[in-house]
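The data blocks that follow each hold one structure.
Nothing in this text is a laboratory measurement; each read-out follows from the coordinates by a stated rule. Remember, predicted model here, so these are calculated numbers, not experimental data. Cβ atoms are built from the backbone, for glycine too; each structure is taken alone.
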Structure P
Amino acid sequence: MRLKQISVFLENKKGRLQDVCSLLGSNGINMRALTIAETESFGVLRMVVDKSDQAIDLLRKNDFAANVTDVVAVEVEDKPGGLAGILKIISDNDVNIEYMYGFVEKFSDKALLVFRFEDTDHAQRILNENGVSIVAEKDIQGL
C-alpha cells in the first residue's frame with residue numbers, strides 16, 4: 001500500500017511556505033506529515049495530505065511546481081529501539097532508503113514513519129513478509 005507524497009518546490013523567500021499552507025487549508029486539505037529540505041536558493045516541501053489528488057491539482061493551478069512520488073508509511077513500536085528494529089529488517093534485506101520522516105499525528109500507540117525507497121515494490125514485499133504494518137491511503141484520510 002503506497003501513499004502519494006506531494007513535493008513542492010519553493011523559492012527561498014519569506015512567505016512561500018505560508019502561501020502553500022494557506023492555500024491547502026482554505027480548501028479543506030489537511031497536511032498529515034511533512035518535511036522541508038533546503039538549499040541556498042530553494043526549498044522542497046514534501047508532504048502527505050488527506051486529499052492528495054485535490055491538493056496536487058490546486059497547487060499546480062496556483063503556479064506551484066509540484067509533483068507526486070510514491071512513499072510507504074509504516075507503524076513502528078513507539079519505544080527505544082523501535083526504529084532500529086524496522087531499519088534492521090530493511091538493511092538485512094538489501095532495501096535502500098532514500099529518505100524518511102515522521103508523521104505529525106499518531107492514530108495508535110505506534111509511531112508512524114514515511115519512507116521513500118529506491119525500490120518501493122521490493123520494500124513493501126519485505127515489510128509485509130516481516131509483519132510490519134503499512135499505513136493505507138484510507139487511513140490517512142481518516143486522520
Structure Q
Amino acid sequence: MIYLSRKEHFNAAHQLYNHRWSKEKNVEVFGPCANENWHGHNFELIVTVKGEPDPETGFVVDLKKLSRLIREEIIEKLDHKNLNMDVPFMQGKMASTEILAMEIWKILKPKILMITSFGKLHSVKLYETPRNFVEYKG
C-alpha cells in the first residue's frame with residue numbers, strides 16, 4: 001500500500017463561539033478564539049491518498065489532478081475567507097479545525113474517486129498552527 005500526500009496552504013479567519021452560552025463562558029472555554037472581531041490562521045492542509053500504483057503509469061493518483069482538485073474544491077473556497085461567514089459548507093457549524101477537516105473530507109472523498117481508479121482518500125490533516133493540527137480518516 002502506497003500513501004501519497006499533497007500539501008496546500010490557505011489563510012482564513014474564524015471565531016469559536018457557542019451562542020447558547022454566555023460571553024463569559026465562551027471566553028473561558030475558547031479564550032482568544034472567541035474574539036468578537038475574529039482571528040486568523042495560516043492553515044496547512046495535507047491530503048493523503050492510498051492505494052496500489054497503476055501498472056501503466058506507476059501513479060496511485062496523478063498529482064496534477066489531485067492538486068487541481070484540492071485547489072478548486074477547497075483552497076479557492078477557503079483562502080482569505082471568514083470560515084463562519086463566507087464559506088457555504090461551514091454555515092451553521094462550529095468553525096473548529098476538527099469540523100473543518102471533517103467537511104473537507106466530505107467534499108474530497110467522492111471527487112478523488114473520480115480522478116483515480118487505483119486510490120482512495122486516506123486522510124485529511126489540517127494544521128491550524130505549526131504545533132496544533134488534526135487528522136481525520138473518515
Which of P, Q yields 16.6, 60 for Rg and Dmax of the Cα atoms in Å, as computed?
Q
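Can you spot which of P, Q the value 0.6 was calculated from, given it is distance in nm of label points 7 Å out along Cα→Cβ at positions 49 and 65? Spell out each step's value before the answer.
Working: P: 1.9; Q: 0.6.
Computed on structure Q.
The value 1.0 for distance in nm of label points 7 Å out along Cα→Cβ at positions 41 and 129 was derived from one model only; which of P, Q is it? Please report the intermediate quantities before stating the final value.
Values: P: 4.4; Q: 1.0.
Value 1.0 for distance in nm of label points 7 Å out along Cα→Cβ at positions 41 and 129 corresponds to Q out of P, Q.
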For mean count of other Cβ atoms within 10 Å over residues 9-16, find whichever of P, Q sits highest and give me its label.
Q
Between structures P, Q, where is FRET efficiency 1/(1 + (r/R0)^6) of positions 25 and 113 (r between Cβ atoms, R0 = 35 Å, to 0.05) highest?
P
Using distance in nm of label points 7 Å out along Cα→Cβ at positions 1 and 17, single out the structure from P, Q with the greatest value.
Q
